Structure P
Amino acid sequence: MLSPFFVNDKQLKLSRFPLAQVNRSLQAWDASDEYLLNYIKEKKLVGDNAKVLIFNDAFGALTTSFCSPVTADLPNNLPSNFLSNKADVFCINDSYVSSQGIAHNISQNQLNATNITQLNCLDSLPTDIDIILFKIPKSKSLLIAQLIQIKKSIEQQALDKNTVFIAGDRAKDIHRSTLTLFEKYLGTTTTSLAVKKARLVFCQFDQKQTHNSPFPTVWTLANKTLNCDFSMSNHANVYAREKLDIGARYFIENLPKVKPNSQVIDLGCGNGVIGLTILANQPTASIQFVDESHMAITSAQLNIETNLPALATQCQFHLNDCLTNIESNSVDLILCNPPFHQQTATTDHIAWQMFKDSYRVLKKGGELRIIGNRQLAYHIKLKRIFGNEKLIASNEKFVTQSAIK
């Protein structure tokens, strides 16, 4: 959805990414984006030479406000309702889709982004930051990992203890337990009044204790094929961080028998456990691990190199928006557990895109096999796209389904 975003009397047109999503009613910003930007504008917290660190900007609502129109060739031509385009801005996201969305929204608004640097969650933080704008992530583990990273940077003098820290989210998602985490990992925490059902969180870096990050977590997975245990590593933003989740377990029980030398994609791979299982069962297969999360791809690659190092050359690891730019008619099998949310929005557009991309990428006779919650009714989508669908297995919570091209 291309939606006008008004902040500081400025209008931008922001698109939610990916552009081809079926659900067009979702907008690319929320009230906490407005609140954060209006607050720092009112308090004059960002000067021309400031260094700004932005965490978890979903589609660029925060970042674009630090860009200037390309028509403003001279600093004096910069409209007064834009924030400083002389500030150095660093955006940190785990999501490849978010980073692509930010770049797209900068481009479609014809903005100059020479002062913008995009980083991922596993990169080191830049030094001498003046202000941190922090959109609170949905994942509690990612929140903890990022707060620990910020505090360690403060202690290592990469950041200054006088750095201003302001977080924002929907008021209903800021619980007492959320504030307790800010208190524990950063220091004294206060909140603003709610505005348009959004709230800000302010932190001082006065917590003396520095916590070691528990991530990546490492846990054991029994492998019956090789009669051994796999050591699984999960970074903070990867689902089921300490054990095999029940959906993946059920999916593994109902995976197809893979022919020798098959070309396989683990789509939305997470920690790579599905592709790892396929490779253990069929060591001549070639596996592509695809996910939009930097932490997921890093975890999957680590798990292959740790557990099946001799087969690592048969694996490829792709940060991607579903199967964008993957060659058509190129693979024999795609395995997928589609997500049914994007950030805090419940939506089926990602599943639609995964299924449509899979149909394009599969060879004739190739199979898409998925698992999903029963109530999601994926069989309807599969029949519409593939013209066929087969129920492989079901229990009270999950269904495993197959479609053939």
Structure Q
Amino acid sequence: MSILITGGRVVDPGRFVGIADVLIDAGKITAVGPKLSAPAGGRTIHAEGKLVVPGFVDLHVHFREPGFEYKETIQSGSAAAVAGGFTTVCCMPNTSPVNDNQAVTEFILERSRLAGLANVLPIGAITKGSEGKELAEIGDLRRSGCVAISDDGKPVMNSLVMRRAMEYASAFDLTVVDHCEDIHLAEGGCMNEGLISTELGLPGIPAAAEDVMVARNLSLSELTGARLHLAHISTAGSVRMVREAKARGIPVTAEACPHHFTLTEELVRGYNTHAKMNPPLRTWTDVQAIKEGLRDGTIDVIATDHAPHATQEKQQDFTEAPFGIVGLETALSLTLGLVEEGVLSIEQAVQKLTSSPAAAFGLQKGTLAVGADADVVVLDQHEPWEVEPAKFRSKSRNTPFAGWKVKGLVQTTIVGGRVVFEANPVER
């Protein structure tokens, strides 16, 4: 079916910003320009006063299937994604079994096809079972549909294994993604190490646990020439090292999560388990460094690290509760907060959600160029709403943003030329 989106402000970073119509036919963008003709027998979406942008691309989600479907499924995670404007999401491999082989990869792709919502792209494990010892069959993972490799929450501590992974990844044109954490420095920690962790009597995770591994990974990327993507950086030291590495020409990209540029460790007071994530919420100084990294381009990507958990899991003592929060349905509004603050322009904000993440993994997504897949979002940048976790499409409710009054709502999400989400703001 053909779709004409009329009268919106089109923001296609690096290509076009202005009032225009967007014409979609046979699942592709066929024209962007003024006063396009409505297709015979097609549908018209009126977008006056709205933004029309490429579908968002999230490089870092956990959809829990296979193995932990009580937290999230590919179906429910995809529903949350399109409600938040994400048309393409990349799933980390920490499922059960771990996605370290062709069978699991193909299972995820098939479940995504059956869901019929977002494009769900698997990230394969670096090592078998994510145990950090023996490399997974990286070529098979690539051929079966993986778009990157990572051991995610179990960082590869053995530097020789990580070097070999980068060498193989380069051979297969894959990006290596790392959760930068020295597990020995972080062992037993559950929040940022500092004054507040001391006051609360909670074991801390020092910023150095992240910084040490960022330094190692940058050195290995420089040695091997492999594309490196640093997940959810959270410290001022990480931002500084990435900035310096880019100046030296190291092929590195980095992502920041909305919670790391919005919240600080202060939220842990009261032993709020919804404020428990890894890497942990850091200090005000770190938050400012993340914002500056986003502003100056050191940090290329905004990703959610969407990590659903069941209610009873987050109701445990702080030290026992799992790390992680959900983020797909709040990321847009929190990112638009940076626009209101003057940290980013609207074009920069959209770029960090679309073309920049697509480029980091070499995906043909995140653009409204003629001939591109028709993954499109119509959104109201200024529509106010209150975060009500009970209304999330995700199966899980673990968010620290409950009750927040924010702005920015997705009105329509189109994937491959099909309308997969339409919202009534009153319902949110």
Structure R
Amino acid sequence: MTLTGARVVDPATGRDGVVNVTVADGVVTAVGDQVEGRRVDLDGLVLAPGLVDLHVHLREPGREDAETVATGTAAAAAGGFTAVCPMANTEPVCDHAGVVEQVLRLARDAGHCDVFPTGAITRGLRGDELAEMGAMAALGVRCFSDDGMPVRSAQVMRRALEYARTWDAIVCNHAEESTLTDGAQMNEGELSTLLGLAGWPAEAEEVMVARDLVLAHGRGARLHVPHVSTAGTVELIRTAKARGTRVTAEAAPHHFTLVDEAVRSYDPVYKVNPPLRGKADVEAVREGLADGTLDAIATDHAPHPPEQKEQEWVHAPPGMLGLETALALTLTELVDGDVLTVGQAVAALSTKPARARDIDGHGGPIAPGAPANLVAFDPAQRWTVDAQVLHSRSRNTPYAGTTLRGRVVHTLLRGRFTYRDGALA
């Protein structure tokens, strides 16, 4: 099969131009002018390495009312993703090899995309005793996180970093100093006071990130900072990288597209952890993506069933969907806004997250011998988000009714269409 006529954007090789890509037996066999086998016309489309999401919640096992591995990975394929990394806060927690094996089996059965589970740092996410990190690592787990629950003990965090360093794995601590966020409901500021909602200060994120950067630097260990939302955190990471700290970081689309003004509606679809911030923070996150301080765009895809999410603000759980809108939001907000080029956008959604998590076979290159994990998208197509037709089991997207630019047409996993002509294959 030869994919013809597309603008191939491959950050791994620096390629950006119209060229044909031939695929056979799950790998790329040629890149050039050749046409071999069946021809698939991609004229007017961008062909890029399949997208990689470092931060999703697939909910299974235990919360299948919100999402399953099958529905979550279907949403991933529809969003152009060929690899996703689900967090460990399932029920039971992914803190031992048994849950890792279950998630891997469910992903294989679904077949929509590759799944690389994130293991818990501590047993039961309780923050006091390290989980079975070695046993999970033996199954290929490369990252450990108690996402949603910060590791409050510096001693436990230091021990986790030391242990992970023995096989060069990554530790990703939820960036929240919870003594500063007790009862917090939204970004702290004049608006939180006006709305009568307890404020969530930027310092709660920054204090925890600063501590973890110091610990990681001292141990020579790898740290990943999730869902960066404040200007102070961006600057901390920028300084740490200049110092030589082994740190990578991600930003979620809602933290570079939405501001806390949205909370005026009291619509719980805008409730997220960490909260939507002010304009200055949003601009700092954008700048961090532009200059490479923030390595990756990761969705923090967090589905919730309507009966839970559609409650009064203070009772609703935080989180929003992200897999099917991430690419279009990046193109609409960052590329159209002259923050990123198309190549930089693809790098932040694919090549750089794959490298940050050591996910071989994803993120490119699009070159002979490489796995044919690819996405083809129409950069010009405009579409309006309809929550009712998303592939996730849940509907909690803040972008419902929003018109975006750029839509996935095909997703290929090792040369097999998982999403084709705008529909699951």
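Please treat every number below as a calculation from the coordinates, not as lab data. Since the model is a prediction, treat every value here as computed from it, not as a measurement. Cβ atoms are built from the backbone, for glycine too; each structure is taken alone.
Can you say which of P, Q, R returns 0.35 when FRET efficiency 1/(1 + (r/R0)^6) of positions 91 and 291 (r between Cβ atoms, R0 = 25 Å, to 0.05) is computed? Corresponding structure: Q. Which structure, out of P, Q, R, was distance in nm of label points 7 Å out along Cα→Cβ at positions 203 and 251 calculated from, if the result is 2.4? Here the read-out was taken from R.
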